[in-house]
Structure 1
Amino acid sequence: MAKQLNLFSDRSLTWQEQLENTASSLNKYGKNYDYWVFCFSGGKDSTATVTVANYLFNIG
């Protein structure tokens, strides 16, 4: 059986690299909108999203 190709098989991104990618995306696409809305359900995914966004906003 042939091995399945995987774009991410070489290595995983570090937390810092993931955070930089997120910040880059928010900076690129966020300026297209006057307002941002974050929906918060209280679950782990929305808590992580709001926490990371808040951290990035606070560091500029």
Structure 2
Amino acid sequence: HAKDTQIIQNIYLKVRSDNQSAIHLYESFGFKVVGTYPRQMKIKNEYFDTLLMALLL
């Protein structure tokens, strides 16, 4: 529906770069990696990169 109304042109999400299951799922829906945020997430004193993914409608 969003694609038909042209109100929304892109959908973005961020995912931890080591979460390969989620990345493959998002890619199966047509999302592409469009950027990387280095060391954006900190969990228990460990830093993780996050990927910015976009679905261009």
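Read the figures in this text as sums done on the coordinates, not as results from a lab. Worth saying up front: this structure is predicted, and the values here are computed from it rather than measured. Cβ atoms are built from the backbone, for glycine too; each structure is taken alone.
Per-structure values
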{"read-out": "Parent structure of the calculated result -5500, given that helix-only ellipticity at 222 nm (-39500 (n - 2.57) for each DSSP H run of 4 or more, over all residues; to 500) is the read-out and 1, 2 the choices", "value": "2"}
{"read-out": "With FRET efficiency 1/(1 + (r/R0)^6) of positions 13 and 37 (r between Cβ atoms, R0 = 30 Å, to 0.05) derived as 0.65, matching label from 1, 2", "value": "1"}
{"read-out": "Parent structure of the calculated result 50, 27, 20, given that Cα extents along the principal axes in Å is the read-out and 1, 2 the choices", "value": "1"}
